[in-house]
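Q: These are the structures in question, set out in turn.
We did not get these values from a lab; they are worked out from the coordinates using the rules stated. Remember, predicted model here, so these are calculated numbers, not experimental data. Cβ atoms are built from the backbone, for glycine too; each structure is taken alone.
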Structure I
Amino acid sequence: MSYEVLMNSIRKCLETYPDKKVSGISRRRHGSAAGIPFEEWARDAFRQCNFNVFLQEEFIEYIIGELKRIGFSREKIRSIIKERTWWGIGDYVISKSQLDAALNSKKVPVYQQSIADVVIFYGEIGARDLGSLNNVLLVNVKSHDMSKLSRPPNIISALRVLEFARDLLRRSLQHPDFIEKANLIFIGIYYQSVNNYAQIMKIYIRDFFKLDVTRMPPINFDAANQIQWHIKDMVENPSVDKLTFFKSIAKKYLDEWQKFMSLRTSDVRNLVGELERLIERFRQNK
């Protein structure tokens, strides 16, 4: 399945999925939508559309379980994931503790720092061909209560995006297909609270690496370098490829960082200057 066909199927699935009520309590959520299992809802919707889909921690259990079933040793599996998959690079998608737990047949913990909440696997696992292990689409689920006025949500740390881009490109020099296979989409679920459930009113889907960086809001360096943006407001540019996206966001980060630091330096200089003057006046008045 090509990526374009996959994306069209995803859009159609969420648009036509009939169950738009979300209820129950989730132990995975933190923040403004704590307790509402939107990730589980997205996973279940995709499963109803016959996608091979998992919560992030379920995906790790699944992949390692399949590789064990084929007959690979634990150390070989670790090597395969860390060296032969783009999603195994660093700790952007999976953590060391998750990998260790799965390899030791223990319950895989939730990893809140993962850039994925849900993972769609559209490959196959075979002993002779491990290339399709990279047929993975990362899905980050964001939600917004339409009845409340709030600032745009934290999407992702811009610095983390740059670090991921660097590490992905380094590895892609040896594995050129990594850059093509690495994909991340954001799903924005806009809902209204009704008694004890959330009624989904609108769903937006955006391909992160297709976003028009010139339309991106300023990076909030005071909030852990966060990109804060409503999914519905994101603008895609079909002509943007990953290299263009990475170059654009790197330039944006550096330009805005230099302005931010210049202002901060000026503020600190003024503060220190005032402090020194007050100290001198205090000494003179003694």
Structure II
Amino acid sequence: MSSIVTLFQANLNANNIYIDYSNLPDPITHRFLLLVKNQYTSTLYFKITSYVSNWIITSPSDGKLGGISPASQSVFTITITRPKPTTETTDTGYFKIEAFSDSGYTTKVGEATLDVTIYIEDLENWTDVTIFDFNDGTPQEWTLSSGVSVSSERSIEATGYSIKGSVFGADATQYIERTVTLPNRNKVRISFYKSCSLYNTSTSTQYGNYRELSIKVNNVPIFGIPFKIVDVTLGSYATYSAGWWKFSADLSSYKGQTVTIRIEWKLYASSVAGTNVFLDRIVIAGKD
């Protein structure tokens, strides 16, 4: 979190970013969420600039986020990219958030910096690795909440299975959880893939969202995106589909312990619409 007196406050959803090297494209693309609260008495216009080594901001391409009314807040999706490294690496630096009093971004009234460290790690080649790919058609000892099942509808592999969460005309919190013994290593991480789809079964406008993804250890949140990840308006019989995103988090403070890991999310679909999420290839890895 960073703030400038009473002008504004800015928060990243994660100041330490963990990226699993497996299946990464070149260049690497990473998206994160930025929450900005305007605490000033008039509209401010915000701009973000990257000072993180090797990374540039590609969306918004000019870094301009637009205006926020007084006593209001907005959540922005920021896309950053860098060339894929040939080995594991750590990039450090900061993002600068600048506030301007005019839509031309000429009169700056304040700025703040958000420190960030980005770890690119080859988890599947670490010392201790456990992979849950669900390709045997079972939940592989993960407990599934109501509305969640093993499905062959979508997988990160050409043929395979994943975990599917689904709602129709409902709002629900869903999860999967499992008790595991974590590697007794100095570095312990978890990674997994998620994607989603939404659909409308009528001619009337419908709505759906996928939001508030979190990872909990013994019911304590250790990673979270407390915002809407996908929020869609669906026209007549419309469908929407998003590809796979990869999420990673640090479990090092629980190394060597037997813990219950829960991956949790929320789904919403209006009266005659449906929202689905898919979760695949959970990797738990450790090394010194």
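Q: If distance in nm of label points 7 Å out along Cα→Cβ at positions 87 and 159 is calculated from each of I, II, which structure is the one that comes out at 2.7?
A: I
Q: Kindly point out which one of I, II the value 20.2, 60 was derived from, the read-out being Rg and Dmax of the Cα atoms in Å.
A: Going through each structure in turn, the value belongs to II.
Q: So distance in nm of label points 7 Å out along Cα→Cβ at positions 119 and 223, computed for just one structure, reads 1.1; which one of I, II is that?
A: The read-out comes from structure II.
Q: Suppose distance in nm of label points 7 Å out along Cα→Cβ at positions 15 and 95 works out to 3.8; of I, II, which structure was it derived from?
A: Comparing all candidates, it corresponds to I.
Q: Quick one: helix-only ellipticity at 222 nm (-39500 (n - 2.57) for each DSSP H run of 4 or more, over all residues; to 500) came out at -14000 when computed from one of I, II, so which one is it?
A: I
Q: For mean count of other Cβ atoms within 10 Å over residues 7-14, which of the structures I, II scores highest?
A: Structure II comes out on top.
Q: Comparing I, II, where is relative contact order in percent (Cα under 8 Å, 6 or more apart) highest?
A: If we compare relative contact order in percent (Cα under 8 Å, 6 or more apart) over I, II, the biggest value is for II.
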